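Got some structures for you, see below.
Read-outs throughout are calculated quantities, based only on the coordinates presented, and are distinct from any laboratory measurement. Since the model is a prediction, treat every value here as computed from it, not as a measurement. Cβ atoms are built from the backbone, for glycine too; each structure is taken alone.
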Structure 1
Amino acid sequence: MKLLIHFLRLVRWPNLLFILLAECLFHFCVYKPLYPLSGAEIDFQFYLLLLTYIFIAAAGYIINDYFDVNIDQINKPTKVVVGAYISRRWVIFWHLILSVFAIYMSSIVFPFKTYWHIHLSNLLTILLLWFYSTTFKKNFLIGNVIISILTAWSIAVVYFSKFTIQELMHPNVLNAANIKFAKLTLLYSAFAFILTLVREALKDLEDMEGDEKFGCTTMPIKWGLKPTKVYISVWLIVVIAVLLIIQLAVIPFGWWYSALYCFVLIVLPLLMVLFKLPKSFTSKHFNTLSAWIKWAMLFGILSIAFFYFLF
């Protein structure tokens, strides 16, 4: 039982739950109402896609901890699993098993000829997570951008999995459902991208001590504390402004509940981070701000459920 608990910590089960929630809500609360004639075969295809991305993400977290074990022993010594509870050999084994199973599951329901973009994205995601863990995360900004892109893609992949490569290359722009689906995909993917950029920068601030000791050139190490805070603040102002503009635009349609939900549970936590950031200096402070960002992301994901009732 203890081994299972440590394995779940290794694969970051709360983050896997984020992926499960986001993809399930996007499928059942956006896609299904827009395309009510889609049948059980489409649902089965989605379930295997969901398992594919949960396995890929789990494999990514595993390999990240494998290569980060020395840094983690400084930044978070009480949370180290690799070597302490699960041997390094078994960690590599589970990374390989999960990656292979992910590729296999998507191959069951996505014919390569018409859905090669899905298979290519799966392979690229696995490779990017590997190279992120070995190289990119130690470099200035590139690691943060890669993780932000992959987080956004975990939502966008639901959209891209619904169309063959021919349909994506020659979309039916007159189909109202297709337009709504594309717009919501862009909106939520952009939201995930920006908040992940913010959270990754906060994590870099939190982990400065260990990162600097092992020669990493993350943003706070290269730029310093104040410029990194300015960078985070700019992104927060952008996302808060866009969210407020969107809510003001939907109020005339009578979407009061969704507007109130967005302001209280998403915008206010982001404003709190924005106001507390200048007064934050310790690892504990940045960890708390990162947690607030995570809560905002969670409620952002849950807001997808509104579209089940709005369409």
Structure 2
Amino acid sequence: MSHLKQRPVRILGVPMDLGASRRGTDLGPSALRVAKVGAALRELGYEVQREQDIPVPAMETRHSFGAAEARFQAEILQVCRDLADCVETALVDGTTPLVFGGDHSIAMGTVAGVARHFRAQQKEIGLVWFDAHGDMNTPKISPSGNIHGMPLAHLLGLEGTDEELATVGGAAGMVRADNVALVGIRDLDRAEAKVVRESGIHTWTMRDIDEKGMPRVVREVLEVVNDDTAGFHLSFDVDGLDPEVVAGVGTPVPGGVHFREAHLMLENMADTGLMTSMEVVELNPLLDKRNRGAHNMRHLICSAFGQSIL
């Protein structure tokens, strides 16, 4: 954890909801700022630099949504390319990128930037994908055409993905399946489930968490993402949590990870000192209760950055 604290934190806001059906995740960065995440990290002893936003076009300014199987592909592609550059620059500058989303399609940019930085050093990264959903649809099998249901498939460079989205970082397959941990899943499309099973990634469903308990699950996850890697990126979709913890999500699924379980998971991840970067996505304050979800996420983000009880 001391290694993590030696680096300043650079917060990047990506106010995007182009990848989803329900509007409002573009307000996620503002909700987290109102919850004073930056101030809380400073209280932990971090240097938090001036925050930065990635420009995102509004849905209302677009003439069309593009191809039905991958809605707003061109706009999302440009945002992810810009985000990848900013994340890579943050790492080159010796900071820890903390990305506030936005819908989960932004992860194609975040992860691409992290992976590209370490591949320049001939190193691979691990990826913790915390989510109620698999995000492993492709344009050919997606029932909605919403790209926020596809980012992990594109980061793996799977067959049937969009070539441009799959190469945001310059090459397809920015993460190795062996080093990917999909945690908390409980709602997959039928065709998507087949893709997940055949992809080679490691999965922990809510049944696994219930049967094994979070302490064992997080040990197994950390073994996967830290196996011959430079560290791991944490892609944290708030709908992986139970709706009682964060109600403001566009696609809520009952039976998720509880508040204390999430703290334990993040505390154990912080203990390794190997988290390279983090993003928080799919927070929709329009569907929340007095910004309670963002305030709960402030506490969880602090756990990921090493806050402890004693």
Taking mean count of other Cβ atoms within 10 Å over residues 189-196 as the criterion, which structure among 1, 2 has the greatest value? 1
Computing mean count of other Cβ atoms within 10 Å over residues 101-108 for each of 1, 2, which one ends up highest? 2
From the coordinates of one of 1, 2, helix-only ellipticity at 222 nm (-39500 (n - 2.57) for each DSSP H run of 4 or more, over all residues; to 500) came out at -11000; that one is structure 2
Comparison of 1, 2 - label where Kirkwood radius over Cα pairs in Å is highest: 1
Upon calculation of mean count of other Cβ atoms within 10 Å over residues 5-12 from the atomic coordinates, which of the structures 1, 2 produces 16.6? 1
